[in-house]
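Each reported figure results from applying straightforward, stated rules to the coordinates on display, with no laboratory input. Because the structure is predicted, anything quoted here is derived from the model rather than measured. Cβ atoms are built from the backbone, for glycine too; each structure is taken alone.
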Structure I
Amino acid sequence: MTGPQPISLTVPADCAGMRLDQVLAKLMPAYSRSRLQGWIKAGLVQIGGVDADAKTKVWGGEQAVILPQPLPEESAFIAEDIGLDIVFEDDQILIINKPAGLVVHPAAGNWQGTLLNGLLNYYPPIEAVPRAGIVHRLDKETSGLLVVAKTITAQTNLVRQLQARTVKREYRAILWGVVHGKGKVNAPIGRNPHDRTKMAVVKHFGKEAITHFEALENFSFHSYVRCLLETGRTHQIRVHMQSIKAPLVGDQVYGPKGGMMSGVKLSEEIESAIRGFGRQALHAARLGLMHPASNEPMQWQCDLPIHMKALLATLREDARLAVHEAEQNEDGEWWEPNQPYEYDEEDDEDWENE
């Protein structure tokens, strides 16, 4: 089976002085400008045998060769057997324990090998549900529980629950710095004005963001905490913990430069454990919601991943703390902060820009 055939054309004289993408849009009206720009960016368009740039100006008479290909995003929604850790399943929902390193939804740089690809392979009918049933996300390097809808009606119900702030999600995190007791960070979050790839606390144009936290264990230079989100902004826990000078261990974006806090003298064992950790120490440990069909309250919890347990064990050993002190906080009833727990679903802008 042969692939798409190259398209050859000569730039007419009346296009002199125009940008290449404008010329192609004029000469190839069957294709959208965004598709043509995508081909140029992917190196699929040449002028005189040289890869072209969208801003290249032409003067008439140039020979252009275009090799039509599907854009990466057009082949993103394919089934892939990536293996899913399914905690619960019925005819309405799936509860997934996502490992660190797994992207939830295809996006630039990660068009394949995502949770969505795995869902299409595991349950093909989910293709009929928008976003393959995904209603909320975890960052690539965050592990833990998330819910997926198997039907459109279940997805609609879950989205409404998120909007009504009745879905509960509780996280565990290991932080730089020693924090004590319970606390709350109430600081708006938006795009970092100096680096659009990051989020930041921004007072004048950020969206409301509130995070509750409670220290479970303190060590010499670190804390083990749990967090509840009263709102659900992109990178909220990571940004809020950074804002109180207690960034997540292993956070390559919001943590200390080089992964190690300056001015802190650690034992060789702890420094080695942190340098080898390889991800932000954040885990979605508990999930609670109303079942979309029965309307019965349900909740699930999952253990810390083994590498987070290992890091905690190293910190405990160094601080000479008994393991059972933390284990007593792992089970039991939902932790409630000083005010009722609420969750605000990320809006479309948050989703697309994460």
Structure II
Amino acid sequence: MRAFVKTKAEPGGTELREVPVPEAGPNDVLIKVKVASICGTDVHIYEWDSWAQNRIKAPLVYGHEFAGEVVKVGSNVQHVKAGEFVSGECHIACGHCFNCRNNMQHVCLNTKIFGVDRAGAFAEYISIPENNVWHNDPSLPPELCSIQDPLGNAVHTVFATDFATRDVAVLGIGPIGAMAVSVLKNCGASQVFAIGRKNQYRIDLAKAVGADFALSSNTDDVKGIIMKATNGKGADCIIETAGSVEAVDLGLDVMRSGGTFAMLGVFSKPMTLDLSKKVVFKYATIKGINGRLMYDTWYRMAGLFRIPRFREDMKKIITHRFRFDEFEKAMATMRSGQSGKVVMHLE
């Protein structure tokens, strides 16, 4: 089969190669990939940053966001059949550690991720455990089903807060931030403030999917605008997806006393914070978010996809489409920042 392989431990270092079709073990499912999406993690692997250097072992077929059709199931598989339209939860939990046995599989102590620790979805076929298969609504377009991994991050983060009827600020409006804006507006948030920095393309995208205020921290008086719109109270909830020290500082400034701060962003450097002033005396609740709840988040996404407006929002967030063999163009588009989600069609 054809697959894009990280062949060299260097920036770029990716080749389209012919590799063996993966085996479907007794508990596994072999899937023919129809659509694969590019994630920020894939960009890290492509650019070979410090995280990738310490985590990835080349050669590796990467990619973990996909939708496809089951073509073969292992001898022990009971709940998945050939011909079914599926996606996959990329975190493979061990099922035996303390966290797994206490309903926290999403932070399994022995997590393996396909496309990171084992062969992934930038290929014509992928093999994953039956437990990681998600059955898609057959009426949904495959490209929408391929973005459920990042959408799940947004859903998990939003639902970690008491957002309904509340004023919410979303800091960082890349694709996941834009998804969070849509989730909030479709599920009953009062006012949503989407805050980027200098990427006008993505600020405009956040506005297009429902943000009441789409702001730039470079050019707008973000704190003044939020305080005025909330009658001096501040935002009840903060959704942080930027992985930026400055975003955290701003978010704590605009959050009301007693508010909730949900952090999904991954930070490239340590930060210094006045915990007494900005957390303790503000009576703040801070929640770190990792991955998707297995499988509560997936059921919530299925419910969201039944909302026509939400489906249309997700279509807007998918801004660029390429053929599978145009991987380099697709990756360059994602790396440019002048895009929402970028998908590749294999058929």
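Highest-scoring entry among I, II, by mean count of other Cβ atoms within 10 Å over residues 44-51, is II.
For which of the structures I, II does the calculation of mean count of other Cβ atoms within 10 Å over residues 196-203 return 18.2? Could the numbers behind the result be given before it?
Details: I: 14.6; II: 18.2.
It must be structure II, since only it matches.
Between structures I, II, the greatest calculated value of Rg/Rh (Cα atoms, Kirkwood Rh), for residues 108-219 alone is seen in II.
Highest-scoring entry among I, II, by Rg/Rh (Cα atoms, Kirkwood Rh), is I.
Which one of I, II has helix-only ellipticity at 222 nm (-39500 (n - 2.57) for each DSSP H run of 4 or more, over all residues; to 500), as calculated from the coordinates, equal to -6000? Could you put the intermediate results ahead of the total?
Values: I: -6000; II: -8000.
Computed on structure I.
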